[in-house]
Structure 1
Amino acid sequence: MHDKVQPIILKGPIIMDIKTIGVLGAGAMGNGIAHVAALAGLDVILVDTVQAVLDKSLAVMTKNLERQVQKGTIDAAAEKSALARVTVATTHDALAACDVVIEAVPEREDIKCAVYAQVIPHLAPHAILASNTSSISITKLGKASGIADRFVGMHFFNPVPMMKLVEIIRGLATSDDTVRTVEALARRMGKTTVAASDMPGFIVNRILVPMINEAVFALHEGIGDVVAIDNGLKLGAAHPMGPLALADLVGLDITLDVMRVLHEGLGEDKYRPCPLLVNYVEAGWLGRKSGRGFYDYSTNPPTPTR
């Protein structure tokens, strides 16, 4: 399959002849990244330590590709060849053949750093490690990885097959070649890139997550109920989805994690997580993935919980 893959070229010289990418973590984000990479003609090694998660990920990927076939955005041959390019594994040594590895494990610095310690010994000497972190310092994660020059932020958005943006974030030690390579890789995967500085939340979440948090404060303080707040932003600000429904889609735990990174990293009270958001997470009401958040997803359509 490798002989069919075209090298990434950026204004002349070959940056890296990328044949195989690894995706570390088979949750919603890892699943989506593997999906678009395979459709782009790349061989993909999807790694998760839990086989059941990998099985679910492949089932979701198949369902999403079939949906694209039904909509006419791809044909059946593209679906079949994309699925054939994806290999799954439960051990990190499977990443040895990868040119770029994209990490998509939970949004906690301690978890990411622990994973890097396990993964780095298995990577090829030329391999780039990109983190899909949505808020954590790339400089700090790069130092922890031990390969800071080949470490970069590559932040995709959920759902990955539909969302066009990838934020590229360089740490202090990230090399120019690393940045150029992942920019070209993102474009090959059909994405548009923006360069973001290595500051808490980068660009999008620096703006988006505090807005969601403010919507939770509005709910907490009784300014409006769930429907009023979501309809207000949809109809009054032309947002395609209300902020509370969006929080449920993102995951309330992830939203809270990003708010805590912003609050700790910037030290300003305006980034303080709303107590109601904390309560929902502590209750296990994490949004769509748990079946209940600001909406109850056991009904159709979902029922507001406040």
Structure 2
Amino acid sequence: MPRSGEARIFARERAGGPRFAVAADKVDWHVKELVTAFRRCGAHAIPVKLSACGFNTGRCAGMMIKGFGDALPDAMFVRAIGAGSFEEITLRLGLMHALGESGVAVHNSARAVERCVDKAATSFLLAREGIPTPPTWTVQSRAQAETIVRREAVRGPLVLKPLFGAQGRGLKLVRRAADLPACEEVAGVYYLQRFVGVDRGGFSDTRLLVSGGRVIAAMRRHASQWITNVKLGGRPEAYMPSEDEADLAIKATSAVGAHFAGVDLIRGYDDCVHVLEVNSMPGWRGLQSVTQVRIADVLASDLVAAIEPRRPAALSA
């Protein structure tokens, strides 16, 4: 099998410039924004469903990335990997791993995505780095979860979250052991976190979008109830994070190994800012509505900049 670098060079020469894959399960607003942004950066971006890709060791690249023929993209921007069975998701992540090992810049990498879609892994990595985050417990039986709730709920409610979940769906406040759902309703895993929300005439938290080691945009989300996600009715407003908040978001992004991430922060009763979540495939439509920054342009230019050191001198001249 020829070297994958040769396949990428061939694709770039044929297209007259770098060709990027935008991994997504549908061509939505975000994907259209990214394709346009990459075009403004001088790159050709092709939306790709990872479910339509696979391995073929008889090919030059060893992989089949739809839209790229026998070649590999110069880079891949991962907007979404799509829903699927355990086997399907494993294959898609395997392809992302293989692209990275073949020298393709993948933002975010398979490793970063794995660390973020698994909320328990995210909590562990944040705590290990000394980043303030609510106390968290993850167990695999209802009996263990009941023991934790009986011990911890005397200090206040806990939040039960799906281990794999997004956009605020499936969250539940737990005040007593009887509030816990049956094991099959949580896919055998109880992810419990100390509830640190404060009702200050409504609830709020902040979302900071980090890319390339700096915060590029931020918003505060307000809601009458404790789930503030914009998709579920939260109201976004422009927000200027403090230096400490920006530093916290950057450290959280680094802790999971992500190049870009949506980092959710909340100020608790102790007036301490906590990192709630780090999202390696964040949406930004709500955030875009309250910022003058062209978010897709920044994300695209950061990925284009990331491949420049990898490009052969003869092609860069």
Structure 3
Amino acid sequence: MISQRDILKKVRSVEIRTRRAVTDSLVGSYHSVFRGQGLDFEEIREYCPGDDVRSIDWNVTARMDRPFVKIFREERELTMLLAVDLSASQLYGSVEASKREKAAELAAILAFSALRNGDKVGLVLFTDKVERYIAPGKGSQHVLRLVREILFAEPQGRGTDRAAALDFINHILHRRAMVFYLSDLSCDKPPEEGSALARLFAVTAARHDMVVADLSDRRDAELPKVGRVLLEDPETGARVEVDTKDERFQNRYAGYAEDDRRKWEKLLRSCGAGNMAVPSDADVVRVLRRYMEGRALAR
């Protein structure tokens, strides 16, 4: 049983690390990339020289026989929702941090960045069901509560039901929001094109500004060559004995992992969702900054 003192100490440690990470440059990148994604339609008016041609409403232009543009007003306050996978596989980590700890660190950086911009942050924790929902709010204490929940929640489920999580998100968010989906995608087989799960990813990405953070560990794609070992799936309990010194097994193991990774990337790209690879030994700040810079260039 973890004591309250140990919990506070761990959360405080994450807070100190992430507050340092939320530098002016990172917050500036966050503002330029994510602010303005939540827009309210205001009016349609006739085109004026200097207007962005991308804002032209071609339907109205065709009817009126002269160019018209759509005018949007940026929402003053946006909402960020962190959807965090707490299935049993998140407890694994072959380096100093587990996937779950990495998720908490990334979530804290995102939440404090949102806080600096005056945005609300909410949380959905899921396994093979939705475990916990905390409505979007503001303030440092609210953010620390979210971090504490990610690190120390005791989920009832062990598996992963992505459809249930996405369906829940789509029902609770009635306006466009920033949705960060944190999970180890590469540990699951990608859904088939046109499947119910693939459609749910597409719906969520269409309704919201969705970014998927694929949490991974190097052992997801490469096992140490130590001979015959018994591998157990932490979510299902299924076991299989393998020979890690067998080159053919190692090649198949790595090949399957790479194939699944590419299929997930293709699926998310086709859905219009952003995708960040977050290895458990990576510098989260660098990963996030690199993603933001790449997204800014693509706009």
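What follows draws every value from the coordinates through simple rules; no lab data is involved. Because the structure is predicted, anything quoted here is derived from the model rather than measured. Cβ atoms are built from the backbone, for glycine too; each structure is taken alone.
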Open item on the list: Please compute mean projected area of the Cα convex hull in nm², for residues 137-280 alone for structures 1, 2, 3 and give me the label with the greatest value.
Closed with: 3
Open item on the list: Given 0.70 as the derived value for FRET efficiency 1/(1 + (r/R0)^6) of positions 161 and 289 (r between Cβ atoms, R0 = 30 Å, to 0.05), which of the supplied structures 1, 2, 3 does it correspond to?
Closed with: 2
